[in-house]
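Engineer: Down below are the structures I want you to see.
Readers should treat all values here as calculations from the given coordinates under stated rules, not as data from a laboratory. Just so we're clear, the structure is a prediction, and the values are computed from it rather than from any experiment. Cβ atoms are built from the backbone, for glycine too; each structure is taken alone.
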Structure 1
Amino acid sequence: MWDKIALVLLIIGGLNWGLVGIFSFDLVAWLFGGAGAVLSRTIYILVALSAIWCISLLFRHDSLVEATNS
């Protein structure tokens, strides 16, 4: 369950960074009152924590990952 939550947050973060890179538009900041707003900063922190969590996916044994997918 934590893996899926982390991946969803990373997808949100990746799409947001894509918008920043292509259009110079920060969707999270726009939705939640600016990049310095508490809610925006909270989302940025959650995305960063999700990235740290997903680093563990690189080092997990394949059988463990297959067992969680079934």
Structure 2
Amino acid sequence: MAIIVNLDVMMAKRKISLNDLSEQVGVTNANLSILKNNKARAVRFTTLNAICKALDCQPGDILEYIDDDEI
């Protein structure tokens, strides 16, 4: 099972920097960078909620499931 985080895509669509998103969400740049670069092992729903609110999007706009066979 592979969950892909498309945070960088949504940030580009909304023209928001990592620093600005970090301030709005209340998460450090380092932690957002880990999430953005698909290195995160987990994400809190409160963090996902804050990201979706800041980017005006749905969780499905950020998270994508890809079957291991397709990778």
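Engineer: For distance in nm of label points 7 Å out along Cα→Cβ at positions 36 and 60, which structure out of 1, 2 has the highest calculated value?
Structural biologist: 1
Engineer: Taking relative contact order in percent (Cα under 8 Å, 6 or more apart) from the coordinates of each of 1, 2, which one would give 34?
Structural biologist: Here the read-out was taken from 1.
Engineer: As an exercise: Rg and Dmax of the Cα atoms in Å, for residues 4-43 alone, calculated from one structure in 1, 2, equals 9.5, 26. Which structure is it?
Structural biologist: That value comes from structure 2.
Engineer: A follow-up question, please. Out of 1, 2, choose the structure whose coordinates give helix-only ellipticity at 222 nm (-39500 (n - 2.57) for each DSSP H run of 4 or more, over all residues; to 500) equal to -24500 when calculated.
Structural biologist: The value was obtained from structure 1.
Engineer: Given a value of 19, 42, 24, 13, 1 for P(r) over Cα pairs in 10 Å bins from 0, in percent, calculated from one of 1, 2, which structure does it belong to?
Structural biologist: Going label by label, the one that fits is 1.
Engineer: Moving on. Here distance in nm of label points 7 Å out along Cα→Cβ at positions 12 and 52 was calculated and came to 2.3; which of the structures 1, 2 was it taken from?
Structural biologist: 2
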